[in-house]
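I've put the structures underneath this note.
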Structure P
Amino acid sequence: MPKTSNKIPRNDSVTAAVAKPGSDQSGRALLTRHPDNPILTAAHWPYEVNAVFNPGAVRLPNGETLLLCRVEDCAGHSHFSVARSDNGVTDWRIDPEPTLVPDSTTSPTEEWGIEDPRIVWLEELDRYAVVYTGYGRHGPSVSLALTEDFKTFERLGQVLPPEDKDAALLPHRVTGRWAMIHRPVPNVDGKHIWMSFSDDLQHWGKRTLVLKARRGGWWDATKIGLSTPLIETPEGWLMVYHGVRSTVSGSVYRIGLALLDADDPTRCLLRGTEWILGPQTDYERIGDVPNIVFANGYTIDDDRDTVRFYYGAADTSLALATGSIRAMVDWLVSHSVPVDFGTA
């Protein structure tokens, strides 16, 4: 099953060093919300559900956009449903029944649902990898499934123990091993982004800290975690991540950028000062969980630069924002701080 590469052409204007901040361009100008947002809601579903949000995304060889949506039922538990569209915006064709349901009979790690899938194409295996969060009585944990067609799945089960979440594979081996970015939930020290490595996709080790949540008044001071799978560029791995800030009115989830080294993705080169997408519209501010934008998936257009981020809004509906990969990398160069600035 041939696939088109997501590798982005080099942008020779991007320098290797962190430039001094000073440009007037705001990070919020990097992404444009689609005027038809939210593009999918519970009302679109062919069976009764409470909410639709946080989808994994992939562009298929035939040009279709496939979203593997997190769907919350009216008992409060989540499963996954496939939605397909020729243009990635309208006329969605939704599976008439749940596509992937929790393995609650044999896996206590999924007894309360499965959440937040992230999809990458593994050329070596000629299959898609779906990394997702299983939710059970011991907390969230990371599980993995493989598929060729999003109809049948080989479930590898839990690959990282509780409490852990916000995980995705890199699309190919790094220095001979598979790499997975994830966010453990420790009792001390804070909630940061880590990377682990494996020879066989099932046994993971050599956990390495990649990026810390900042401290103080920063937009990403309370906790951080991966948003979409990493985007491979000639300058490095572009990481879209979410940051959480606690306020007197509750938590606010926003999205920001960092750039990881191409050869050693545990090494962060650049970290943006501002968020690039935050709750602003009514559908992002009002819902089951207010003030949340949470992106799990992206697709890249034929120009190899235009990127579409599919994101959950207020844990209730599904929305779309579009931007330029080159513009995001350029912005990082002029809107970064030293990586350890403001961290614990």
Structure Q
Amino acid sequence: MLKRTPLFQSHVDAGARMVDFGGWEMPVNYGSQIEEHHLVRRAAGMFDVSHMCVVDVNGSGTIPFLRRLLANDVARLTQSGKALYSCMLNPEGGVIDDLIVYYMEPEWVRIVVNAGTADKDIAWMQLQAEGFAVSIEPRRELAMIAVQGPEARAKVHAVLPEQAEALTALGRFYAHNVDGMTFIGRTGYTGEDGYEIMLPAHEAPGLWQRLLDAGVLPAGLGARDTLRLEAGMNLYGQDMDENTSPLISGLAWTLWFKDAGRDFIGRAALEAEQATGVQQRLVGLVLEGKGVLRAHQRVVVEGAGEGEITSGTFSPTLGVAIALARIPVGEASHCQVDIRGKLLPARIVAAPFVRDGQSCLA
């Protein structure tokens, strides 16, 4: 039996095509996936992301616990509402999950984890919490709606006028806590500005309708994937997993080694990997010609060896095929991709491909 979010009926009423996504019945699109993509890049669209799991960590041991649990250092967060992106690693340095941490106060930190990994994440957190004065509380009574795009903030301010003043002053990667239940982060997974609104599940359909009435149209998982890939954002289970380290997944920037005394889980394995020399890197690819890049296609780098595409798609914004790929380290600027037995030329670039609606390609 597939799980359903509080907005399931809203999706069905809107004619969404529903699919199984990690055990959840979710909308992949409501019509044209490309139109939904452009809607977010050019105006504002909204996504039901209630399948993701909010987890509150509370107690006097919250910061010491999270400094041990996460590869990025929550001690860097000193302002209430400031957010941090981090990986949670196993002892071998593999990525159990990537997540966002919102620091609210020394004894309360909110974390949002991926839907497909939520159960194992919570079990891992609870196991590692032994010996720390903390409680791990999944907030499954909360829903979440992401409103993204250049017009997203203005639309949300109009729908939530009582929060408009606080939201106008909110910086990027900060959160505004309304009452512990309603919680608004200026974060997202599209490369556009906007908000992720957490609220009681029973209130979600009402807010969804108010956003619709304000001209914010829904977008599905299909557009969310092309948007995040254009923005160069990793997808758990494709671009990294428990068998890949952040060092070969384009996530070295999320690792905080500067405090030599902080022994976070996976640190020793990562330092050993660095000492022996990292053998792979995650790069962006742009296909030079017609075709579509897909996950698991073979990548050939002349003089260096072979790699593999981890995520690929046709970019609606750029009008070309793009991908993230793990290839041997080196200075190569071009490669070939095996598409149905033919080696087609591609350019190696730095992600992101698109940011705030604009091409990042030289």
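Throughout, read-outs are computed from the coordinates displayed, never taken from laboratory work. From a predicted model like this one, the values you see are computed outputs, not experimental measurements. Cβ atoms are built from the backbone, for glycine too; each structure is taken alone.
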**Item:** helix-only ellipticity at 222 nm (-39500 (n - 2.57) for each DSSP H run of 4 or more, over all residues; to 500) derived as -6000 - corresponding label from P, Q
**Value:** Q
**Prompt:** Given structures P, Q, which gives the highest value for percent of Cα pairs over 25 Å apart, for residues 29-140 alone?
**Reply:** Q
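Given a value of 0.8 for distance in nm of label points 7 Å out along Cα→Cβ at positions 221 and 245, point me to the structure among P, Q it was derived from. List each step's numbers first, then the result.
Values: P: 0.8; Q: 3.2.
The structure behind it is P.
Upon calculation of mean projected area of the Cα convex hull in nm², for residues 197-236 alone from the atomic coordinates, which of the structures P, Q produces 4.6?
Answer for the origin of the read-out: P.
Compare Kirkwood radius over Cα pairs in Å across structures P, Q and report the one with the greatest value.
Numbers: P: 20.0; Q: 21.2.
Across P, Q, Kirkwood radius over Cα pairs in Å peaks for Q.
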**Test item: log10 I(q)/I(0) by the Debye sum over Cα atoms at q = 0.16 Å⁻¹, for residues 117-292 alone calculated as -1.01, pick one of P, Q** = P
